[in-house]
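In structure tokens below, several structures.
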Structure P
Amino acid sequence: MKNSTQKEGGRLRHNFTRRDFLGAAVAGAGLLWSDPNYLLGAEETPSFKGTDMVTLGKTGIKCTRLAQGTGYNGYNRSSAQTRMGKEKFDRLVRHSLDQGIRFLDMADLYGSHPFVKDVIKDLPRERFTLLSKIWPTKENWITPSGGAKEEVERFCKELGTDHLDVCLIHCMQNGKWADAYERIRDGLSELKQKGMVRAVGVSCHDLGALKVAATHPWTDVIFARINNKGKEAAMDASVEEVTEVLKLARKNGKAIVGMKIFGAGALVKPEQKDASLNYVFKNNLVDAITIGMLKPEEVDDTLSRMSKIG
């Protein structure tokens with residue numbers, strides 16, 4: 001990405017102009033701000049590049065097919081990404097942006113909002129999809145409000161933005177979540193009406209929770225654990241069971257963002273990664289995926305593998 005760098009306050013500051021950013025997005029990364037399959041003939045192989053722009057379900061929200069995750073091994077408002085320190089975090093996320101990724105996956109649990117804010121503050125807000133998650137239960141690091149307004153307002157302040165594209169209730173672990181977190185759902189719905197949140201949903205860590213999300217009218221977006229190995233690679237049930245639920249969710253118009261594509265580190269061999277990516281995308285199970293890449297080299301590797309799906 002074309003940019004200038006200058007010293008400010010004892011640190012390097014990257015000056016991205018609007019023209020630089022949009023030019024790099026289109027020319028450098030081959031990025032299309034519409035579904036890349038729109039221009040393909042029926043007989044042609046669809047594109048599954050990580051930098052392809054896709055629409056999340058029925059939300060109208062555009063994002064890249066690959067999100068840069070910021071919460072690998074996340075807990076107590078920290079993650080493997082944030083624990084690397086600001087300099088390495090900046091380098092990682094800037095590299096993802098340079099390569100054409102425009103979807104950033106965050107959560108209060110990860111403590112990644114302030115880190116992301118420093119990276120994107122000089123860039124056009126409308127060219128990013130920002131997703132975060134509300135942790136709904138009391139822990140040693142948080143006492144939730146019970147609703148959503150307080151949390152989302154804080155998230156926006158931490159990110160330096162006036163809205164989130166997607167806000168999820170984090171880590172649903174049983175099928176009772178819709179009733180248990182009704183106040184959070186209502187709060188998010190109100191914020192959605194006001195434009196402070198564009199789409200709402202849940203991240204699921206349980207098959208029962210996923211089944212409810214697949215049919216519940218409130219749900220716009222679902223984060224689902226999916227790969228081609230099942231429980232041995234951090235999924236909520238067998239591959240067949242989860243696949244069936246995701247197909248139902250897609251049929252119901254839900255946006256699906258796949259997570260644990262590489263099994264939370266269980267699938268590390270090249271052939272394992274390729275097999276999982278091919279299973280997830282060629283079976284049309286997701287709109288997009290999030291991967292908690294930790295190094296620029298991992299970003300490049302993932303993008304390369306996605307470009308060869310077929």
Structure Q
Amino acid sequence: MRLLLISPWVVAPPWWFPGTIYRFRRRAAGPYGSRLEKDLVYRSTPKGPLRLDLHLPAGAGRDLPGVLMIHGGGWVTGNKSLYRGLGRLLSTHGFLAAAVDYRLLGQADWPSPLEDCAAALEWFRREGPRWGLAPDRVALLGDSAGAHLAALLGLKAASAEPVRGVLAYYGPFLLTEPAPRGWPRRCQERLIGGPLADPAARERAGALSPARLVTKAAPPFFLIHGELDSVVPCKSAELMACALRVAGVPVEVLLVKGADHGLFSLGRIDPDLLEIDRRAAVFLAAVTAMGKTQGRGED
């Protein structure tokens with residue numbers, strides 16, 4: 001089950017799997033070329049410098065929309081290279097995509113991961129114009145634990161300098177709901193400081209739950225989740241969507257039939273991976289469009 005925490009479809013670099021397995025992503029590519037600026041330092045910490053990778057759209061000009069990508073891995077593992085494939089894809093659609101490393105639990109205590117992501121967003125807006133970024137056209141993207149961080153950061157930014165939207169793949173949004181047994185539950189307990197039976201841990205779980213923190217100022221969300229997810233049940237996306245709708249925030253939910261965590265499946269999924277990539281790019285293009293943000297309002 002732990003292998004499903006890192007998606008071979010959404011986040012893994014194309015070179016992990018040879019041959020035709022990534023043909024769908026090549027078919028989903030946009031009109032631009034792509035180039036990579038690796039290992040740019042965005043923050044210094046007691047554990048050393050933190051870096052990000054920039055995926056740049058060749059020939060797309062200036063005033064580009066941006067996407068800050070936050071990897072998953074249960075808050076305890078993973079790194080920015082997991083977004084090599086998706087970052088390249090987004091850059092071919094004209095986005096300046098930044099994949100970030102952040103301090104994991106075990107390297108530093110909470111809220112260090114969220115603080116690092118906030119610092120990466122600040123750096124991206126400040127330094128990104130050197131590569132053509134329009135700093136007021138930035139959206140967030142994350143998968144699994146990265147979706148949790150992206151949601152928290154998007155909600156936090158809503159009261160300061162807002163982001164345009166949040167694209168969240170199979171994220172845990174209500175931590176007062178117990179995770180399945182095994183590795184997922186251990187990760188949840190590490191984040192909140194103990195089992196949910198502990199009153200202090202349960203209180204902290206509520207304080208770290210994006211579904212509990214939604215306000216009408218939140219940016220639009222697009223939630224993508226496998227219906228068969230055994231690591232973060234799809235109920236998580238449904239609860240987050242309900243909270244957003246109650247607050248009047250535009251939200252779109254895509255429940256993928258036949259898909260487990262990471263959109264992994266040994267059979268067919270519906271919609272297929274090509275369509276999921278297409279819909280993700282459409283959402284990001286809509287929320288980062290020039291001028292005032294337009295909510296999609298689809299659900």
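Between structures P, Q, the greatest calculated value of mean count of other Cβ atoms within 10 Å over residues 125-132 is seen in P.
Looking at mean projected area of the Cα convex hull in nm² for structures P, Q, the greatest value goes to P.
Readers should treat all values here as calculations from the given coordinates under stated rules, not as data from a laboratory. The structure displayed is predicted, hence computed values, not measured ones. Cβ atoms are built from the backbone, for glycine too; each structure is taken alone.
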